[in-house]
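See the structures that follow.
Every number here is computed from the coordinates shown, using simple stated rules; none is lab data. The structure presented is a predicted model; accordingly, all values stated were derived computationally and were not measured. Cβ atoms are built from the backbone, for glycine too; each structure is taken alone.
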Structure P
Amino acid sequence: MRTQVAIIGAGPAGLLLAHLLHRGGVDAVVIETRSQDYVAARIRAGILESSSVELLESVGLGERLRAEGHEHRGIYLQMPGERHHLDFVDLAGRSVWVYGQTEVQKDLVGAGTAEVHYEVTDVALHDVDSARPYVTFADSSGAARRLEAEVIAGCDGSFGPSRAAAAPADFFERVYPYSWLGILADVAPSTDELIYAWHPNGFALHSMRSETVSRLYLQVPNGTDPADWPDDRIWGELATRLGDGEDGWKLTPGPVTDKSVLPMRSYVQTPMRHGRLFLAGDAAHIVPPTGAKGLNLAIADVTLLSRALVEWLKAGDTRLADSYSDDALRRVWRCTHFSWWMTTMLHTSGDPFDAQLQLAQLRWVTTSTAGATGLAENYAGPPIGF
């Protein structure tokens, strides 16, 4: 097999890159170790920045997003006895959209612009420092295959082979001393905007996936077993941390359809290019989900990468490819800092001194136009390639 760009990973990053390359007249082949059903069902991010929405619309992937997604003007920040609304449109001129990663994946699969080989095994990257890199793998029937390319794009997440193949590289990591218990529930959201709540018991987040499905999170210790959190305990703790009954607000419980524990960490690998191997999305960086940046960073990465590869492979101009890592990392570090800031401001550590610092920070953000604007600008997101 031969193509211009071999893409490892058929999640949103890989399929969007293939879609953008196709529109630019560049051939790509995508390989994925999981089944198509498994990739389609992964419940991950749910917030799209305005720049992500604009990008998806500009490449023909916005029709269902506009029809079924939900535009949100801002968020609520909460402390015990206080809930403050931050209006991103008033503060920064930009909104965000609730539209799950599963829905973005459906749109990309439905576009049908990518040649994808699912359920492959034994994926290995070769000669990425040469002008003729290639990938070997066993296809779904077990037959050995070789995919030759001019460029390899690693969009296979933090556990795929691309990150290791990009060595030697520097990496920066922060592991947080807590996790999230994520809950998906078949119940209408109890709020019109996301609620980010600081509470002495730990952080809580009330999000949503649709008008009938709620997504909620609780800060829990690392190593927590979801089985230790039956439904009654989940709803009781959510009610406590989110202030059920305060100022007439009520949390509506419902059937929990999924629960899982998500460890929290920040990770950035640099550079995001090694020879003819380019990394994008979680293959290069991980952020805690507090700032809603993971999917948006992947969209920004592959947008920059697609422009660079089209210029290189169609016009012979390598300037954007040569600057790709630096260009992408500017946004990566900005969003990594914001995600760290949101995380450390809202998650309790058990240290009373830390708690007072957090409350002071929250009071500043919720009472200062400058503080609120800084949060709004970062949450709604900078332009792609800023």
Structure Q
Amino acid sequence: MHQLHFFPSRTMALYVGRLFLVRSFSILFALVLILQTLDLLGESGKILGVAGNSNADVWRYVGMRLPQIIETFLPFSVLLGTILTLITLNQNSEVVAMKASGMSAHQVLAPLFLAAFLVAGISFVFNERIVTRSTAALSAWQKVEYKKVPKDSGIRTNIWVRDGNDLINATTVDTSGPAIILGYVTIYERTGGVLSSMLSADSARAIAGGGWELTNARRFVRRSGTLEQLGTIVAARNVRPDQFTLAQVDGSEIPFLQLQSAIADLEAAGRPVGALKGVLWHKISGPLSAILMPLLGAVAAFGLARSGKLFVRAILGMALGFAYFVADNFALAMGDLGAYSPFLAAWGPFILFALIGEMILIRTEE
């Protein structure tokens, strides 16, 4: 009957799950404390070196940096917590007792999977609600080298937008007023992917009903080499004003739904979004990596502790876990370069190591 239930014993499930969570979060606390201290040793001098900054700014930095460290090292903590929990159960012969009662390897690990899923959910919400905000605030502060962050002037520079086959470049985009004003606009008019003419204007203003009113417009025709003075005309009727206001998007600073919307807008504007799509999917696959850790660390649970190979098994479990993190970062880097598709960059390592962990678990079961 034990084989028919994923959780044969509620008591055992609570005991193992509590053991796993306590160890994982204890390791996370220790890691965060050490790493935050080391990070502060390097940054506190830069912060206090700015005129007007005080100890309050150092604590402000800690408040912004702490969520980033937690996000980065939570999966490591889950991996180490898994291995420590399984080693403890193995040394006390509790795994042997569970197996002797008829439980399979998957049933032994089931409480860990459930607890890891809970950790993954907490991690996702934490990243969405706290990490994105702190990352955006810290990034803006670091860009001015820990000085007072100036207010946004509302002016963007060198913005490109696609309108069908045509490409539009605005040297400046002024969003500070009630209407968006483009400065020194050039529309590269193309036919079949080949440049046919260039429409330039000193400025452009969005008009009701769609389109842009170009001031002092002139068109250079490539074939004839002539320059036509057009005065004030209306062009780019299918281009929305918000396509010019899309600034450089950093996926780590935006929650999932907002990033999804920004990607759709950028895609409509004709900008490359492959790397951002990889970041979008990784917002899900990243927290879910916690579920992989019990599978990769399971090698430490099975096998007799008195065989003398328990330490070797623990090292193997850590090696598998760290290999996953290396592969995950490598895949994201390849996604940024465009070598991997967004789905492969975000989910490839997860799927690969899930299969590897399952294969090792099945061989252990045999």
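Where does the value 16 come from, among P, Q, when relative contact order in percent (Cα under 8 Å, 6 or more apart) is the thing being computed?
Q
For mean projected area of the Cα convex hull in nm², find whichever of P, Q sits highest and give me its label.
Evaluating mean projected area of the Cα convex hull in nm² on every structure, the highest lands on Q.
Name the one structure among P, Q that helix-only ellipticity at 222 nm (-39500 (n - 2.57) for each DSSP H run of 4 or more, over all residues; to 500) of -11500 was derived from.
P
Assuming 0.70 is FRET efficiency 1/(1 + (r/R0)^6) of positions 130 and 322 (r between Cβ atoms, R0 = 30 Å, to 0.05) as calculated from a single structure, say which of P, Q it is.
For FRET efficiency 1/(1 + (r/R0)^6) of positions 130 and 322 (r between Cβ atoms, R0 = 30 Å, to 0.05), the value 0.70 is produced by structure Q.
Work out the source of 25.5 here, i.e. which of P, Q gives that when mean count of other Cβ atoms within 10 Å over residues 274-281 is computed.
P
On distance in nm of label points 7 Å out along Cα→Cβ at positions 10 and 82, which of the structures labelled P, Q is highest?
Going through P, Q one by one, distance in nm of label points 7 Å out along Cα→Cβ at positions 10 and 82 peaks for structure P.
Check the numbers for Kirkwood radius over Cα pairs in Å, for residues 18-177 alone across P, Q and tell me which is largest.
Once Kirkwood radius over Cα pairs in Å, for residues 18-177 alone is tallied for P, Q, the winner is Q.
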